[in-house]
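A.B. asks: What follows is a set of structures to go through.
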Structure P
Amino acid sequence: MLASKESDLQQVISALVSAEWLRDNLNIPNLKMIDASWFMPGSERNAKSEWMSQRIPGAVYFDFDAEIVDKSSSLPHMLPSPAQFEQAVSALGIDNEDIVVAYDSSGIFSAPRVWWMFKAMGHQSVAVLDGGFPAWISAGGEIDSELPRIPAKTQYVAELVFERVIDKDTLLAGISSASLNVIDVRPADRFAGSVPEPRAGVRSGHMPNAKNLPFGKLLVNGKFKDKSELERLITPVVSADMLNVSSCGSGVTACILSLASEITLGKPITVYDGSWSEWGSDSTLPIVSD
């Protein structure tokens with residue numbers, strides 16, 4: 001976990017912090033909170049409205065679904081360009097020297113997506129709150145209902161880290177040459193193709209030679225399982241000598257596996273941003289059904 005001395009924090013920040021640590025260190029000057037809540041299409045909950053009514057003090061809302069997104073793409077919540085990311089993050093009052101902690105109202109669900117976005121843009125000190133907003137409440141953390149005061153606009157600088165993200169063409173080439181390892185974190189029945197996909201026009205099944213590790217198996221009660229259990233689950237599906245790629249339905253829960261691998265094995269896993277929303281809707285791409 002994180003060191004307690006402020007001077008050490010920038011260098012040793014963990015990718016995962018506890019609610020208790022955050023409660024005791026919330027007033028660190030360069031600590032910036034992000035509410036990264038997002039709900040699946042069709043949900044009656046509105047993440048931004050919930051943030052407006054209650055949040056961890058100082059938390060800004062990071063809308064990776066409608067605002068901080070590649071709006072030129074027809075695919076859901078695709079990673080924006082570095083220039084778009086710079087503009088949006090600067091407007092939130094965040095700079096490159098800040099320690100960023102993202103959380104969501106589900107526990108562990110969408111916050112890892114924002115962690116991954118910052119990592120993909122070269123930010124070093126970014127973490128996820130284990131257990132999210134429910135864990136914060138359970139730890140007796142303060143709840144704020146006043147909109148946060150965003151500091152004077154900063155100038156954030158982003159630089160895409162290519163090892164963090166992979167596109168469709170590169171992925172197809174890697175599958176064809178058997179030079180990468182795909183781990184699909186969708187539920188087992190969707191991976192097998194035994195149930196319809198929730199998005200219209202998307203085929204059922206999985207990529208050739210992909211492995212399946214449903215993201216829910218990494219979690220218990222909205223938190224990550226302990227390190228030894230995560231290691232037991234992740235080690236059999238990752239490759240020691242090939243590029244590992246995480247995929248899911250639309251690029252959100254794939255980031256849960258990427259984060260879990262980083263905190264457990266110290267091994268980053270590349271995220272396929274388009275995920276099955278892209279792959280399954282392109283009839284020219286190969287799929288397998290069990």
Structure Q
Amino acid sequence: MTDTSTTPTGTTAAKATELLRLHRAPELLTVVNVWDAISAKVVSDVPGTRALATASHSIAATLGYEDGEKIPLEEMLDMVGRIVRATDLPVTADLEGGYGDAPGTIRRAIDIGVVGANLEDQLKPLAEAASQVEDVVKVVEQAGIDFVLNARTDVFLHAGDRDRGEVLADAVERGRAFLDAGAPVVFVPGFLSEEEVAHLVDAFGPQRLTLIGLPGHPPLARLAELGVARVSFGPVSQNVALTALQTMVEEVHRGGTAPEDTRRLN
């Protein structure tokens with residue numbers, strides 16, 4: 001058998017296997033999302049960082065686009081590729097709803113070294129959404145790597161004033177369908193209570209649920225106890241960085257200067 005451990009394909013395969021292991025381990029995987037090469041370098045250089053995740057909203061904003069697949073796929077993949085090249089860590093990419101061709105988009109992402117991806121259901125009819133997951137899983141199997149498809153359902157994001165129990169039941173139905181279609185994990189973004197998180201873990205199994213970290217959410221240690229696989233932070237990390245920038249501008253306008261604890265990171 002040919003040793004591919006030092007080839008691009010071998011490196012991608014090894015990173016994919018490691019990313020899947022991180023999701024399956026009982027220790028909670030946290031990923032602070034990045035949006036360009038320098039944010040990827042800064043985050044990956046912090047001790048304890050084990051993987052990176054891109055944020056589609058943040059990348060779009062960086063390049064002057066609104067969120068929601070308004071950015072051309074070529075520009076999204078170009079930035080994702082820059083992020084992959086900026087780190088030796090596994091990178092999972094937020095690829096929204098797949099830009100009209102989820103299997104093709106995932107295939108192109110794998111070609112540039114991405115080893116996992118978020119894929120939104122965008123509340124498509126369940127059969128259609130599950131079929132899309134199946135099609136992506138086929139592409140992953142053809143690539144021969146342990147690609148971590150993070151199948152996302154948007155039911156809580158668009159819950160409105162619906163009964164929470166009904167919304168939770170929808171999330172369970174959709175998540176189970178995506179797991180049955182071959183996705184290793186299911187992403188349920190939104191503000192969830194501890195009871196709702198526990199219900200989803202019971203429905204999917206431990207290390208199958210991923211969440212977004214929001215102020216007021218159950219503590220990370222508690223989410224780990226409940227059996228959550230991963231917590232990411234979406235556009236929150238970019239908002240934190242931009243808040244620091246805005247605060248500096250306000251201080252300068254008051255006659256001040258840069259914060260004394262500013263670090264040189266590039």
Structure R
Amino acid sequence: MSQTQETTTPTVTLNNGVEIPQIGFGVFQVPPDETQRIVEDALEAGYRHIDTAAAYRNEAGVGAAIAASGIARDEIFITTKLRNGEQGNAHEAFQNSRKALGVDFVDLYLIHWPVPSQGLFVEAWKAMEKLYANSVVRAIGVSNFLGEHLDALLQDANVVPAVNQFEIHPTFQQKELAAKCRALGIAVEAYSPLGQGADLNAAAVKSLAAKYGATPAQIVLAWHVASGIIAIPKSSTTSRMRENADAAAITLTPEDLAAITQLESGARIGSDPAIASHSQL
């Protein structure tokens with residue numbers, strides 16, 4: 001692999017002291033046979049935070065890219081997630097993910113969806129607390145958990161989730177949920193941080209891109225960073241990977257940030273966690 005570029009990505013300190021790079025690289029919907037190449041490109045572009053999941057079926061490609069990179073394991077932050085259909089068997093599911101990744105430990109392990117109809121996410125959390133106690137996971141958290149799911153989890157939890165990863169972008173900000181997470185000491189992480197590209201066409205975003213000589217994606221990611229949100233954009237294009245990774249260098253004014261925040265429309269792109277029940281198997 002060629003020399004990686006220097007990265008200036010800021011970090012967020014989680015509630016247990018672990019630091020996570022604030023801009024990561026997501027591999028949702030990256031085909032398994034392309035994952036190694038794309039993740040190698042992302043590492044070359046300076047990313048040190050890779051977000052995958054068992055349900056994506058590309059953990060092995062992520063692991064192969066990390067092994068091929070020559071970058072020390074402790075310099076790369078790896079997130080993976082528990083499949084919905086394996087919430088009753090979280091320990092074995094984690095071991096399968098760890099083996100697929102080819103690593104001794106995972107930096108962050110998340111419950112992918114609450115799937116309230118199953119009634120298993122508290123049981124899954126208990127198993128994850130044991131993994132955390134055994135130091136095979138540096139931090140544990142959740143994804144797609146709404147306020148009521150957090151409340152139910154915390155009634156029985158010994159460990160407060162370090163992260164809640166859910167859909168956040170300028171036109172769907174979930175401000176109340178984000179505020180609740182922060183009040184509980186749970187870091188907020190955004191998937192679909194660019195609104196799957198749709199938010200990049202907003203007039204306010206385009207105007208700010210012209211003002212700063214930046215791409216629309218860089219403007220939206222700079223808004224996430226300024227808002228204290230961890231973001232995991234994805235791209236298969238090396239030039240865009242580099243542009244996205246450089247977004248943290250852009251400092252938006254309070255007026256700029258307000259212009260983007262005003263784009264809220266309440267329009268969710270992904271599934272509703274209150275009713276989502278796909279097994280992911």
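A.B. asks: Suppose Rg and Dmax of the Cα atoms in Å works out to 18.4, 54; of P, Q, R, which structure was it derived from?
C.D. replies: Traced to structure P.
A.B. asks: While we're on this one: Can you spot which of P, Q, R the value -15000 was calculated from, given it is helix-only ellipticity at 222 nm (-39500 (n - 2.57) for each DSSP H run of 4 or more, over all residues; to 500)?
C.D. replies: Value -15000 for helix-only ellipticity at 222 nm (-39500 (n - 2.57) for each DSSP H run of 4 or more, over all residues; to 500) corresponds to Q out of P, Q, R.
A.B. asks: If you don't mind, another one. Rank structures P, Q, R by distance in nm of label points 7 Å out along Cα→Cβ at positions 28 and 236 and report only the one at the top, that is, the highest.
C.D. replies: Between P, Q, R, the highest calculated value is found for P.
A.B. asks: When distance in nm of label points 7 Å out along Cα→Cβ at positions 164 and 244 is compared over structures P, Q, R, which one is greatest?
C.D. replies: Once distance in nm of label points 7 Å out along Cα→Cβ at positions 164 and 244 is tallied for P, Q, R, the winner is Q.
Here, each number is a calculation from the coordinates, and none is a lab measurement. Source: prediction; values computed, not measured. Cβ atoms are built from the backbone, for glycine too; each structure is taken alone.
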